[in-house]
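Novice: Following this line, the structures themselves.
What follows draws every value from the coordinates through simple rules; no lab data is involved. Note that the structure is a prediction, hence the values are computed from the model and not measured. Cβ atoms are built from the backbone, for glycine too; each structure is taken alone.
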Structure I
Amino acid sequence: MNKRKICVIITARPSYSRVRTALKAIQNHPKLELQLVVAASALLDRYGSAVNFIESDGFQIAEKVYMVIEGATLTSSAKTTGIGIMELATTFDNLKPDMVCTIGDRYETMATAIAASYMNIPLVHIQGGEVTGNIDEKVRHAISKLADLHLVSNEDAKLRLIKMGEYESKIHVTGCPSIDIAKSIRDNSEMEFDPCTKYGGVGKYIDYKKDYIVVMQHPVTTEFDEARSQADNLIKVIHELNMPTFWFWPNPDAGSDGTSNALRSYREENPNNNFRFFKNMEGGDFLKLLVHSKCLVGNSSVGIRESSYLGVPVVNLGTRQNRRLRGSNVIDTGYDAESIKLAILKQFEHGHYKEEHLYGDGSAGEQIADVLSVAQPEIKKVISY
């Protein structure tokens with residue numbers, strides 16, 4: 001019996017972390033063949049070379065697609081999407097998959113969705129039906145309307161897709177695959193590695209056995225011209241707290257140059273700072289780093305998803321995660337320096353929270369593979385009114 005060919009597109013470091021367990025489950029499933037395509041910023045050293053982690057995990061890459069136009073502007077994002085459509089169309093023509101899987105809401109995933117749809121290849125969307133506070137929500141919902149099969153994180157997302165007119169029979173609540181990794185870390189959270197030694201980074205050596213915080217601050221596409229000032233305010237607060245800090249470089253979105261420039265300026269002006277900067281870290285190691293931290297500060301979805309499961313205290317900044325289902329571990333605040341500082345101190349005082357299963361129970365990878373093995377790979381019929 002011929003195996004069903006499932007083409008999964010990884011375009012950025014968060015995309016890989018989100019679906020690694022699903023990739024393994026697809027790879028190991030007797031009825032499925034994994035066609036793994038790595039593209040966009042996942043190939044670039046500037047953003048952490050996620051491709052290196054993918055290869056070290058033992059995955060065979062079917063094709064690499066270079067499609068990123070540098071510049072971190074709205075124009076470069078749009079042009080990258082256009083190039084992605086052209087290059088991925090060629091990739092799909094070569095691989096001839098039975099289904100194409102795209103993850104989440106980044107602009108590169110729009111290229112995947114458009115190319116697959118116009119080539120009449122059934123499109124599977126993972127993590128649709130969720131809401132956020134920036135252009136990612138438009139992209140996510142647009143992909144959902146193009147998708148033929150939906151693998152969502154929770155009932156809240158399923159109900160939203162039904163309201164959007166999607167067929168209930170094509171929506172499967174599998175949970176988020178990133179929670180699978182969080183579950184494994186919850187069961188074995190010992191920090192058996194030194195982050196500075198293993199991953200290098202730049203800045204002061206930080207003793208991971210003592211108190212520290214983690215910062216992940218990304219630009220918001222609809223506020224890209226404010227990225228520098230938002231980062232400057234956050235840097236000021238963390239500097240004043242004088243708490244050892246593991247700080248991760250931003251995603252390649254419009255405005256990331258502003259965030260990055262703020263970090264570089266701070267490093268140059270404060271050579272004796274208490275920060276250690278990293279581009280990337282293997283997913284399991286990163287979650288172990290989070291579990292042992294005093295607090296996660298910034299606007300990454302890891303504060304909403306994995307941190308709710310692991311009970312990590314989170315200070316969520318700004319609008320990037322607006323309206324996304326969140327746990328009691330999250331304190332929301334704007335970019336006012338005093339508000340950020342008070343929220344961080346409040347989380348220090350509270351400590352860790354009880355785990356909450358808002359995005360699954362840790363079995364999403366296996367569930368996704370099982371659905372893909374039996375779902376009918378057909379194009380969604382258009383409804384006439």
Structure II
Amino acid sequence: MDFNRYQRQTVLKDFGAEAQQKLKDASVLVVGAGGLGIPALLYLNAMGVGNIGIVEQDMVEITNLQRQVLYTEGDLGRSKIEVVVERLKAQNSSTHLTIFDTFLTRHNALEIIAQFDIVIDGSDNFPTRYLINDACVILKKPFVSGAIQGFEGQLSVFNYQGSPTYRCLFPNMPNQEEIPNCNENGVLGVIPGIIGNLQALEAVKAITGLGEILKGKLLLFNGLEHSYKTIHFSLNPQNTAIKKLLESYGEGEDACEIGGSISVEELEKTLKDQEHVQIIDVRSKKEFQHFSLPQMKAINIPLNELEGRTNELDTQSPIYLLCQSGKRSNMALGILKELNPKLELYNIVGGVDRFLALASLGTAKKNSSDLSKGEVKS
């Protein structure tokens with residue numbers, strides 16, 4: 001080990017060479033290389049954690065760049081896992097990176113998590129959080145959980161040395177109507193950086209045995225007030241009796257997928273081949289007026305108005321449902337499927353965000369091509 005590299009932390013009286021060796025011997029799994037996962041990965045890698053696992057299968061999109069600071073405009077359209085490995089290797093070539101180019105599902109969670117000492121949950125959906133919790137309970141692994149919304153974030157360490165689990169704090173998964181929509185509520189770019197760094201700190205503390213771990217405590221951060229509040233909660237022994245994963249988890253990006261789906265690339269081919277394609281944009285009227293895709297000729301029926309406006313739909317033709325990211329449109333699919341099971345419905349996966357990502361990638365490729373030909377004008 002190059003102790004000179006880590007000298008600034010090994011000189012710390014309460015850290016030293018022993019704690020550094022513990023980091024080198026440790027293995028940490030980070031689920032998600034997004035707003036929370038990126039800062040955690042960068043600092044764990046820089047500090048000398050010996051083995052870091054990464055679970056991710058998304059591509060870099062333009063809307064990521066506001067908060068996922070490892071990625072650049074030149075990475076648009078690239079696999080996140082590819083970019084992450086490239087940057088982490090450049091940062092610290094001695095780290096062993098274990099790559100899982102997939103989403104975490106009930107089919108692979110136990111096999112993947114079993115390989116690591118501790119898990120950092122950088123996911124952005126409830127099904128994955130409950131899946132991580134239950135797998136960690138079964139395998140007796142601790143995990144560091146972070147969540148963000150708007151100007152706020154929260155943090156806790158679950159299942160650590162007999163401490164409460166995620167289900168002790170949140171017993172039941174919320175339904176779709178209870179989940180805040182990130183496209184309407186958003187998040188300030190710096191907030192996931194703060195919470196993701198705190199997740200890395202808790203993981204380092206758990207590995208080295210330093211300090212007081214956030215077990216049985218939920219840390220609430222308010223960025224506008226710059227305040228930290230702590231809520232205490234207790235272990236419910238029933239939540240440690242999980243023996244197998246449930247059948248009802250959502251699976252990664254398709255966590256709430258309940259019907260047909262179509263990729264943006266497939267839809268664009270359909271738009272070229274067919275004269276009339278019925279696209280329903282279920283975003284709010286304000287979102288639709290602020291930005292829409294003129295080539296799609298979509299009809300705007302906000303999600304909360306959908307049940308009362310079904311008379312505007314052509315029930316004899318396929319219906320393609322669109323929103324910002326694909327989550328609200330999938331809820332719309334469920335509503336329409338319940339009203340009329342015979343409808344041919346498709347959720348446009350990735351929504352407007354995916355259209356923009358592909359457009360940005362096309363522009364970047366064109367500029368690169370023009371530059372190589374000497375055709376770029378100032």
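Novice: Taking 5.7 as the value of distance in nm of label points 7 Å out along Cα→Cβ at positions 164 and 276 derived from one of the structures shown (I, II), identify that structure.
Specialist: Working through the options, I get structure II.
Novice: Out of I, II, which has the highest value for distance in nm of label points 7 Å out along Cα→Cβ at positions 68 and 124?
Specialist: Going through I, II one by one, distance in nm of label points 7 Å out along Cα→Cβ at positions 68 and 124 is largest in I.
Novice: One of I, II was used to compute FRET efficiency 1/(1 + (r/R0)^6) of positions 4 and 228 (r between Cβ atoms, R0 = 30 Å, to 0.05), and the answer was 0.05. Which one was it?
Specialist: That value comes from structure I.
Novice: Further question on the same structure: From which structure (I, II) was helix-only ellipticity at 222 nm (-39500 (n - 2.57) for each DSSP H run of 4 or more, over all residues; to 500) calculated, if the value obtained is -10500?
Specialist: II
Novice: A value of -0.26, -0.71 was computed for log10 I(q)/I(0) by the Debye sum over Cα atoms at q = 0.06, 0.10 Å⁻¹; which of I, II is the source structure?
Specialist: Of the structures listed, the value fits II.
Novice: Quick one: relative contact order in percent (Cα under 8 Å, 6 or more apart) came out at 18 when computed from one of I, II, so which one is it?
Specialist: I
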